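S.K.: In the part that follows, the structures are each spelled out as structure tokens.
Please treat every number below as a calculation from the coordinates, not as lab data. Every value quoted in this text rests on a predicted model; they were computed, and no experiment measured them. Cβ atoms are built from the backbone, for glycine too; each structure is taken alone.
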Structure P
């Protein structure tokens, strides 16, 4: 189960991030006075999204999610006993990672847009 899902998530990450960037690009209008800042910020956001998506591979292999937050409480999901909650948490984290990487691609795209 984990290997197929991990491969699917890895293969779909870049195309989904590009689709998210295409949806976010028209809605953003940053100042392009310093394109190096846009490039650095875009690369940073893309890297953060990729790291969050990569961290889910261990959760998929183990089949167990266990988070303890000081303010939010405790999230525990086992793929064998609670599959709906397990996959819901996985997909929420994956969507956040894809949107973060898409925002990074938007910053990189605005960097190379040029002056208008």
Structure Q
């Protein structure tokens, strides 16, 4: 039986150098926008003041000259990272509590 496969994958060696450079620049700019959005959100949560005017989406869009799609994606990914870290923090606290309790048990048994 024959199978048909379809792939959207782009290989760097199969595309022209100019397009390769444009893709590299776009990905790098997107990553910078995402890191900036994350840093600004963290600063806003810690200090209470915003390092930007208005909404974060508009600030990222203006700072990096991105269209709505990339700016919104960067902000949403930064939001997802914050949410994930909050969930992980609660998990880490539970793990540390269980480790402390087991150490206290061992210390009671030794004494």
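S.K.: Identify the structure, out of P, Q, from whose coordinates helix-only ellipticity at 222 nm (-39500 (n - 2.57) for each DSSP H run of 4 or more, over all residues; to 500) was calculated to give -27000.
M.R.: Computed on structure Q.
S.K.: Here's a follow-up. I have 14, 37, 27, 17, 5, 0 for P(r) over Cα pairs in 10 Å bins from 0, in percent, calculated from one of the structures P, Q. Which structure is it?
M.R.: The value was obtained from structure P.
S.K.: Could you figure out which one of P, Q the value 4.5 for distance in nm of label points 7 Å out along Cα→Cβ at positions 42 and 74 was computed from?
M.R.: Computing distance in nm of label points 7 Å out along Cα→Cβ at positions 42 and 74 on every structure in P, Q gives 4.5 only for P.
S.K.: To which of P, Q does the computed value 1.00 (FRET efficiency 1/(1 + (r/R0)^6) of positions 10 and 34 (r between Cβ atoms, R0 = 41 Å, to 0.05)) belong?
M.R.: Q
S.K.: While we're looking at this one, here's another question. Assuming 45 is relative contact order in percent (Cα under 8 Å, 6 or more apart) as calculated from a single structure, say which of P, Q it is.
M.R.: P
S.K.: Separate question: Quick check for you: by mean count of other Cβ atoms within 10 Å over residues 82-89, which of P, Q is greatest?
M.R.: Ranking P, Q on mean count of other Cβ atoms within 10 Å over residues 82-89, first place is P.
S.K.: Using distance in nm of label points 7 Å out along Cα→Cβ at positions 66 and 90 for the comparison, can you identify which of P, Q gives the largest number?
M.R.: When distance in nm of label points 7 Å out along Cα→Cβ at positions 66 and 90 is computed for each of P, Q, structure Q gives the biggest number.
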